[in-house]
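Next up, some structures in structure tokens.
All of the numbers you see were taken from the coordinates with simple rules; none came from a lab. Fair warning: this is a prediction, and the values are worked out from it, not measured in the lab.
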Structure I
Amino acid sequence: MSASVPDDRLAQAKALVMAAFREPQRADALLAEAEALVRAAARAAPADPRPLTCLGAVLCDRGHYRRAAAALRRAVRLQSDDRSTYFNLGVALLNVGQQAEAMAAFRHAASLRAAPISWTAYFDPHAQ
């Protein structure tokens, strides 16, 4: 995906997610808006793993871990080399009880660099 409307949508979605953490009273609405933007970016660029990585982060933040894992597995199949893909997959899998697979995803994430356009899902390791 070249720098284009899908990249603009991802940047806008990232800003909304960051705003959701600063404004918890509006978090649900901001995350829903971010989800709509990344879904539109994914439709516009179906062969690009970056929108799926961002979708996985938003879905994790919204508590939709199974759907997040599905999106992130699609990003992996599209050969994502983004640290955020694997970190977010680890978060999603850990939250659905797949600890061994989650730990493998976290280990793989540690060997990669994050893409500037992506972000990681909120994760509290002490909450498990």
Structure II
Amino acid sequence: MHRLNLHALVLAFICISMVVVGQTLMKLAIVRSGGMPVLEIGLGGLYRKFVAAPYILIGFGLYGVSAILWLDVLSKLDISVAFPMVSCTYIATLFVGRYMFNEPVNLCRIIGVLLICSGVVFVIRSQ
């Protein structure tokens, strides 16, 4: 069992932020390009859309770097503490969806996010 480590917590939230930014960039690219119907455009069309949409490549790059950094987090925290922290991406993407993409946010979504937040707090404090 690992003790709670401030360095690991900070790094975990950096990784989580990178995932949220990566998701946001990919969503932005998809919206701007009119969608990505993979079955309709085939692999060649998919490749052309990737090349034409650097936000997608940057998003994947952020995912990759985040995954590498996440290995350090896993070496310092119990997985039962580290992995629930990933659910913080839901919290951040709720705000991104609302304010960048004008997605609806209703009471059920807000309550769900509050439950996720409280769960993460309980898991971290249990360490």
Structure III
Amino acid sequence: MTYTYNRLLSGVAIDDAHMRVCDALGMQGFGVLTEIDVKETLKKKIDVEVDGYRILGACNPTMAHKAIGLEPRIGAMLPCNVILRQMKDGTEVSAIDPVASMAAVENNELHAVAGEVRDMLRAAIDSA
């Protein structure tokens, strides 16, 4: 089982990919709660140069509410991270697979919610 769902946006710069992905996430009911510019952070903190790399913390409030209602400690695994990684030929978009990340939790109802969230994240990435 892989732990991410990936798609290459060929010929798309990371800034443009960022806008496209945020819009697509919004269409699936996700908001971006956190954004980490890893390239900028690593340059500032340890003075190293890396290619563009951003982490978006995406949350669908309805689905988060369902998950927390089923498993109160599941918040330790939220939000769903989506990464944007600048490549030579475009930007790779990767989203966590909630089914894979929550496999250790023994709660079949939660697994069903995770499956719904996985489908929503995939739809967002596919439409970006």
Work out which structure the value -28000 belongs to, where helix-only ellipticity at 222 nm (-39500 (n - 2.57) for each DSSP H run of 4 or more, over all residues; to 500) was derived from one of I, II, III. II
As an exercise: mean projected area of the Cα convex hull in nm², calculated from one structure in I, II, III, equals 9.0. Which structure is it? II
